[in-house]
Structure I
Amino acid sequence: MASAAPARDPNCVFCDIVERRAPAWILFEDEHTMAFLDIFPFTRGHLLVIPKRHGARLTDIPFEDQMRLIRSLDEICRRVEQRLTPHYNVALNTGANAGQIVFHVHFHVIPRYGKGNPFGAGSRERLDETEARKVVSELSPA
């Protein structure tokens, strides 16, 4: 059962993005969820889908918010399939040992373009503004 998650955490960058206190390339937003580009993408179009309510783990947010998050994840996956590539990974890292870096629950949607495993060790380059604008344009509602 989900614990009572606070609406926001003052030390969370994703909560800051929700409140527009931190910059992000936002592709989707509704009353309960948001999707934006990862600033250190594994591949072109790597997105994060988050609930607006703060919770470090999926089980920290109420079931209704979990379902809203999955609905938004579905919307983003469909856009990726139609506008970028039909191949992608969906990942949820929970806890530091599982690779979670930002402790606000989020799904990664990582488009795949026939290259090797994007999860290997190595550096990832920061997303630049020109590329971000292109991807936002491609994935925005028609």
Structure II
Amino acid sequence: MELFLALGSNIGARRTNIITALGMLDARYGRRKALSDIVETSALGFDGPDFLNCVACYETDEDPKEILMYCKRIEKSLGRKDYPVYASSGERVYMNRTIDIDILSYGDLKMDTPELTIPHHQVESRPFVKPLMKQAGAKFE
């Protein structure tokens, strides 16, 4: 199935963080099918340095929870220290990060669990995501 991942970094060597994460993903899933441009965007949901973002497409049949666990291992290995923090309202509090890897979509799979929502719940609200997904080969109805 086609797996679309968003990668972002807003602290440290941002481009190097993304390229290193892509290399680790390539090592597990094989050479990516497609990669969007790497673009700079403002931090959304908090005040912080600008992000570099891109979308990569891989072909895999790995279980989505295993994909999530691998992405979290990459984030940790590249120095990500924050863990999800939630405001008293229940909304997630976002902060700076060396690397962030989100599963945007995985074939036609739809799931909504406490750990993982596919398609990602912010595909529509982040203005740069859909254009980058299209660059990486996603087709929208």
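Bear in mind that the values in this text are calculations on the coordinates, not laboratory data. Here the structure is a predicted model, which is why all the values come from computation and not from measurement. Cβ atoms are built from the backbone, for glycine too; each structure is taken alone.
For structures I, II, which has the highest computed value of relative contact order in percent (Cα under 8 Å, 6 or more apart)? Provide the component values of the computation, followed by the final result.
Working: I: 29; II: 34.
Largest one: structure II.
On FRET efficiency 1/(1 + (r/R0)^6) of positions 10 and 98 (r between Cβ atoms, R0 = 30 Å, to 0.05), which of the structures labelled I, II is highest?
That would be structure II.
Taking mean projected area of the Cα convex hull in nm² as the quantity of interest, name the structure among I, II where it is greatest. Kindly include the intermediate steps, with their values, before the conclusion.
Values: I: 8.7; II: 8.1.
Comparing I, II by mean projected area of the Cα convex hull in nm², the maximum is at I.
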